[in-house]
1. Given that FRET efficiency 1/(1 + (r/R0)^6) of positions 89 and 169 (r between Cβ atoms, R0 = 35 Å, to 0.05), derived from a single structure, equals 0.40, which label among 1, 2 identifies that structure?
2. Who wins on volume of the Cα convex hull per residue in Å³, for residues 81-144 alone among 1, 2, i.e. which is largest?
3. Suppose you compute mean count of other Cβ atoms within 10 Å over residues 97-104 for every structure in 1, 2: which one lands on 22.1?
4. Given that distance in nm of label points 7 Å out along Cα→Cβ at positions 41 and 193, derived from a single structure, equals 2.8, which label among 1, 2 identifies that structure?
5. Who wins on relative contact order in percent (Cα under 8 Å, 6 or more apart) among 1, 2, i.e. which is largest?
6. From 1, 2, which structure was log10 I(q)/I(0) by the Debye sum over Cα atoms at q = 0.25 Å⁻¹, for residues 233-272 alone = -0.77 calculated on?
7. Out of 1, 2, choose the structure whose coordinates give helix-only ellipticity at 222 nm (-39500 (n - 2.57) for each DSSP H run of 4 or more, over all residues; to 500) equal to -28000 when calculated.
8. Which of 1, 2 yields 1, 5, 9, 9, 10, 7, 7, 7, 6, 6, 6, 5, 5, 4, 4, 3, 2, 1, 1, 0, 0, 0, 0, 0 for P(r) over Cα pairs in 5 Å bins from 0, in percent, as computed?
Structure 1
Amino acid sequence: MHEFLFSEISMKKFLVTLLILSAGLLGACSKFNKIRKSKDPIEKYNAAIEYYEKKSYDKALILLEETEPLLRGKKEYEKAQYLMAQAYFKNKEYEMASYTFKRFYETYPRSEWAEECLYMHAFSLYSQSPESELDQKPTLEAIQSIQRYLNTYPQSSKTEEANKIIEELRSKLEKKAYEQALLYYKNSNYKAAIKAMTNFQKDFPDSAYMEEILYKRIECAYNLARESIFSKQKERLQETLELCDEYKDKFPQSKYLKEIQDISALATRQMAELNKIDNQQQN
């Protein structure tokens with residue numbers, strides 16, 4: 001009996017609490033809808049600030065977007081644009097955030113928020129940077145934007161943080177380039193692999209992948225020469241031998257050294273055979 005009464009009382013308390021919460025939500029919705037219907041842009045602007053400060057970014061954005069054309073030319077417009085960009089970012093709408101931060105900076109280059117907005121434009125692009133296996137256009141844009149920020153504000157307190165982000169993004173580009181070169185290599189697309197590996201060497205000269213990449217480039221160069229038509233074999237074998245010599249100078253203790261020496265010996269022997277054929281044809 002007591003247990004039944006206790007359960008009944010608990011259920012009543014739960015229902016009362018639910019009704020109070022429901023009433024509160026209805027009241028909040030009613031208040032928001034009432035503000036949205038207001039013809040006074042300043043009232044809506046002030047309400048947007050309140051919602052922003054309460055971290056209700058969706059509602060803040062709705063009001064800011066609705067009042068934007070009405071505030072244009074007024075003193076409140078600058079802050080409204082700033083808050084809109086911040087709300088997009090906090091709402092994880094990074095594409096809109098990067099666009100709005102950039103627009104703010106270009107519209108108000110002398111604003112107290114100008115430096116912050118230029119940085120946040122770059123940071124929003126950084127937040128859109130995908131995994132290394134995907135297209136890295138956003139990553140390149142982020143690097144360019146962060147570099148622009150550093151060039152514009154060389155004494156910024158965010159210099160160290162910005163440089164770390166650039167380093168992180170470059171590592172992602174490095175991994176992407178490495179994986180792309182390996183894909184060409186695995187598919188026996190030797191010309192594309194050689195080009196990708198040569199570009200990798202130029203773009204990431206200090207890469208930890210360099211020893212492996214340059215070894216595989218020699219493999220590709222040799223295989224390309226071996227599969228070439230007779231008139232191109234000598235030239236490509238010579239290029240392979242030159243790459244072997246460069247590799248041995250650069251990595252004298254390489255774990256691939258024996259393989260490099262084997263390729264060099266094969267290429268040298270084939271060059272000798274081709275020279276012999278040339279001499280016979282000339283005679």
Structure 2
Amino acid sequence: MRLSDLSLGWQTEFILHRLDARIDAHADCIAVCTEANPTFYWGNCLILPRAPADADLAHWLARFDQLIAAGRPAVRHVAIGIDAPRGDTVLPVWLAAGFHHDDTAVLALRPGGLRPAAKPVRAEDWQLRVIDWATEVEAFLDLQCQDCTPYEPAGFRAYRRRQMARHARLAQAGQGEWFGLWCNGTLAADCGLMRDAARPGALGRFQHVSTHPAWRRRGLCTALVHGVSSWGFAHWQLAQAVLCADPHDVAIGIYRALGYQPVGASWNLQRNAPQDRAAAATESP
């Protein structure tokens with residue numbers, strides 16, 4: 001499997017992977033290892049060009065151990081991405097072994113296609129700006145960790161801290177920025193934007209769009225994505241901005257209302273690490 005064969009969603013994911021991950025292309029898959037963040041599920045994963053067979057569970061577990069987890073005791077999850085639409089694929093043996101699957105919609109927007117926000121932000125005073133890396137990281141971590149279900153809270157915060165450190169390095173290299181939206185002096189929403197400046201016709205990719213639970217349904221996500229999209233087109237002259245989203249989540253309607261259009265789909269199989277499975281079980285009613 002070649003990196004050049006990856007679809008747009010995965011291509012833009014590799015903007016971050018190329019910063020510090022080990023990427024190995026094999027005949028049957030692509031392996032990604034992020035040594036600096038072993039609990040980053042999708043920075044320590046396999047990517048397949050098509051769905052595995054239900055009977056191949058043992059093979060792919062062994063392959064994941066060989067290429068990703070061997071000699072790395074902190075890697076206790078299994079993450080396998082499939083770079084194709086799921087269709088009606090059902091893998092009962094995998095599900096019985098503790099895996100779940102998630103679908104991903106890939107959306108893209110070109111300059112000139114951005115639509116104005118239909119509704120204003122419902123807050124007396126709000127501001128969208130770039131993070132101050134020297135003083136504001138903890139505030140952003142607090143926001144990102146407000147809802148970490150189904151993951152173990154301390155481990156999730158450590159993972160997000162390592163991710164923000166990676167994005168800080170990306171910003172220093174001129175290939176990324178992180179944005180916050182403040183309402184009445186409170187950090188209420190955030191996201192990252194990366195760019196693949198090495199490719200002709202720069203691609204931009206959103207990262208981790210989130211809104212504080214207390215500030216949802218007030219137009220913040222719309223204002224955030226609209227403002228950051230505008231920034232990317234104006235400051236980086238992006239040829240295309242890319243978002244990956246859960247096709248069943250309400251947020252995808254927000255993105256589409258702003259002009260983002262579906263351009264592809266993929267899905268993944270994930271078995272959470274034991275500490276995250278325990279945390280999810282504790283939170284279940």
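Only the coordinates and a few stated rules stand behind these numbers; no lab work does. Quantities reported herein were computed from a predicted structural model and do not represent experimental measurements. Cβ atoms are built from the backbone, for glycine too; each structure is taken alone.
1. 2
2. 2
3. Considering all the candidates, the number was obtained from 1.
4. It must be structure 2, since only it matches.
5. The structure with the largest value is 2.
6. Going through each structure in turn, the value belongs to 1.
7. Structure 1 accounts for this read-out.
8. Computing P(r) over Cα pairs in 5 Å bins from 0, in percent on every structure in 1, 2 gives 1, 5, 9, 9, 10, 7, 7, 7, 6, 6, 6, 5, 5, 4, 4, 3, 2, 1, 1, 0, 0, 0, 0, 0 only for 1.
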